[in-house]
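Please go over the structures that come below.
Bear in mind that the values in this text are calculations on the coordinates, not laboratory data. Predicted model only: the values in this text are computed from it and were never measured. Cβ atoms are built from the backbone, for glycine too; each structure is taken alone.
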Structure 1
Amino acid sequence: MKKIAIIGTVGVPGKYGGFETLADNLVCYHAFNHLPVSLTVYCEAAAYSKRPSRYLNADLKYIPLKANGIQSIPYDIFSLFWAVFRRTEVILLLGVSGALALPLVRLFSRARIFTNIDGIEWKREKWSSLAKLVLRLSEWAAVKWSHVVVADNQAIAEHVASTYGVPCKVIAYGGDHALATEPNPAGAASDLPVRYALALCRIEPENNVAMILDAFYSLPEQPLVFVGNWDKSDYGRELYKRYGDTPNLYLLDPVYDPGQLRCLRDSAWLYVHGHSAGGTNPSLVEMMHFGIPVIAYGCSFNRYSTEQSARYFLSAEELQNQLLTLDNDTSYAIGKRMVEIARRRFTWAEIGRAYFELMDNG
């Protein structure tokens with residue numbers, strides 16, 4: 001059987017994170033469709049107290065390094081060379097952390113390399129100048145030395161084409177798993193208002209957290225539930241200190257329990273999405289399956305994902321105006337359109353089929 005390796009994630013079973021969810025759903029697709037290929041996923045050893053050798057029909061290999069942060073570079077490189085040593089024929093590399101090693105991989109192996117370059121990482125505000133340089137070089141290496149480059153959003157594909165003159169295969173991200181768990185009303189959701197807007201993300205400047213909080217701060221009759229890792233950075237702690245006591249703002253810590261997260265989403269009447277980077281954001285396509293209106297930051301990534309059918313903002317004032325002018329008929333129409341797009345483009349059955357067909361034929 002053809003050997004396929006998935007590299008660049010914390011591992012499976014996926015607990016949280018976009019690439020982890022992608023890897024988990026590819027493993028599920030592989031098992032449930034009885035695909036005649038051998039699948040291996042490389043995992044972070046420290047992330048799993050129990051380390052089984054298999055998950056469904058996939059082999060698991062554990063790396064004694066961290067999958068995130070600065071260690072992601074040696075983590076991915078170690079995984080790549082382990083896959084080469086095992087004579088892997090197809091490598092799916094998720095992210096560009098290890099891409100600087102791809103010339104050596106190409107020198108010593110005939111494996112076909114498919115790289116999902118994620119978002120345009122070097123543009124994220126959180127990185128230092130040195131980190132941005134390394135990420136930009138890694139993006140270049142991934143595009144140059146991969147056999148096939150995968151983008152999860154048409155805007156990223158256009159960036160790659162205009163910057164490097166290389167075509168991308170566009171495969172998005174599934175979101176229907178967000179509906180797969182029964183709601184769990186325990187926890188944070190039990191103390192919230194009956195009607196609220198919902199935002200959830202990592203608390204980082206590029207997600208326009210301050211802009212969203214400022215807009216709702218000026219509209220005290222509009223409750224907002226904002227879920228994020230407020231205590232992870234000085235930026236988050238400062239925002240929590242500034243807005244945490246505002247009556248209509250409910251700033252919640254991250255919710256990882258799928259049932260509680262489902263309950264939070266079920267109870268929201270509106271989703272506010274502030275991401276300005278990263279391509280097809282998992283939190284956006286997951287929320288589109290819930291059939292509620294979306295107001296998103298007006299960058300090209302979000303506009304492609306929502307097919308120009310949501311409402312958009314570029315400032316706190318524009319967000320306030322969208323909130324004040326969103327009537328019931330328009331809300332219903334936007335929500336209905338979001339579901340139609342999500343079911344057509346953002347299901348794991350479609351994403352799994354696209355990836356395995358690409359790796360079989362690409």
Structure 2
Amino acid sequence: MKAFYAQEQKRHDPKAFLSSGAPQPNPEKPERVERLLAGARAAGCAIERPGSYGLGPIAAVHTPEYLDFLEHIFPRWQRIEGASAEVIPNIHPLARGGAYPASAVGQAGYHMADTACPISAQTWESACWSAWSAVAAAEAVMEGAPAAYALCRPPGHHAFADVAGGFCFVNNSAVAAQRLRRDAARVAILDVDLHHGNGTQGIFYARSDVLTVSLHADPVRFYPFFWGHADERGEGAGLGCNLNLPLPRKSGDKAFLDALDVAFRRIRAFAPEALVVALGLDAFEGDPFGGLSVSTPGFSRIGAAIAGLGLPAVIVQEGGYLCDALGDNLTSFLGGFEAGRSA
């Protein structure tokens with residue numbers, strides 16, 4: 001399987017985030033890349049550098065107002081006397097869609113959902129290359145590859161059309177799905193990250209050409225809290241084109257695979273021509289976030305089950321944080337996927 005990654009993706013190096021109001025070291029570290037690269041190589045992937053695709057594929061799912069903010073906010077923030085080293089919001093609007101602030105502080109609050117997505121000097125460059133890795137994987141599948149893996153870092157599924165959040169800036173899975181729409185009349189996104197893909201859901205919530213399905217820890221007591229509940233079905237033309245499958249905390253392999261069966265029924269009913277897998281490895285039982293309890297062999301079974309759909313697939317890396325098994329979990333998933341495709 002081809003895999004895509006650019007070294008510029010490591011330059012984003014966030015230092016902290018707030019957890020329960022307390023500053024903590026940011027878990028979305030560049031070291032994740034080395035673990036994931038080792039895991040991809042162990043699965044037999046050939047790592048290729050993506051091309052630079054420009055802003056077009058990113059602007060296809062994000063607003064120009066937001067992209068202008070991401071590109072230029074850091075130097076503006078540095079001109080504020082006494083400002084933090086990284087862009088971190090301290091105010092959020094109660095309602096969006098009205099006046100747009102000229103202030104860098106106001107815009108940070110408008111475009112950043114939480115304190116877990118600090119922006120530094122290299123964030124914009126890294127986020128673009130992360131998205132271009134997803135575009136390259138989509139292009140490979142459009143050219144006939146049965147599957148391709150995009151090592152996207154920073155991740156993307158918490159990014160809305162005009163809001164960053166949860167370590168995410170550009171929604172790589174949405175970028176890949178929109179790119180696939182050039183050839184595919186319908187695309188399904190299957191998100192198997194520990195956390196609900198709220199940004200992905202938001203981008204496609206009113207569309208009928210992209211089905212969004214997410215398995216995740218129940219948000220009633222888990223991030224992102226306000227999205228990911230089972231009654232969120234889409235709206236307008238997209239009504240019935242969103243499916244959330246929240247799982248009880250500490251659910252393991254069997255519960256996850258049972259929920260996948262439900263997801264597959266909806267995906268088959270949608271009859272997509274291509275699939276994006278938003279691959280979070282943070283559902284692992286030993287992940288620092290500790291929300292679910294999928295085992296390393298369980299990721300192989302999950303990969304094989306998804307491959308059984310028989311769809312051209314772009315596998316986009318989302319979460320999965322530093323632990324001894326991170327690379328092994330990726331190897332297990334990709335190996336299982338290849339075995340399931342060959343079965």
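At a glance:
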item: Value 0.65, calculated as FRET efficiency 1/(1 + (r/R0)^6) of positions 179 and 323 (r between Cβ atoms, R0 = 35 Å, to 0.05), assigned to which of 1, 2; result: 2
item: Origin of the derived value 25, 11, 10 (semi-axes √(5λ) of the Cα gyration tensor in Å, for residues 267-330 alone; candidates 1, 2); result: 2
item: Origin of the derived value 1.3 (distance in nm of label points 7 Å out along Cα→Cβ at positions 243 and 259; candidates 1, 2); result: 2
item: Label whose coordinates, when distance in nm of label points 7 Å out along Cα→Cβ at positions 107 and 251 is calculated, return 4.0 (choices 1, 2); result: 2
item: Structure from which 6, 28, 38, 22, 5, 0, 0 was derived, P(r) over Cα pairs in 10 Å bins from 0, in percent, options 1, 2; result: 2
item: Parent structure of the calculated result 15, given that relative contact order in percent (Cα under 8 Å, 6 or more apart) is the read-out and 1, 2 the choices; result: 1
item: Which of 1, 2 leads on FRET efficiency 1/(1 + (r/R0)^6) of positions 75 and 235 (r between Cβ atoms, R0 = 25 Å, to 0.05), largest value; result: 1
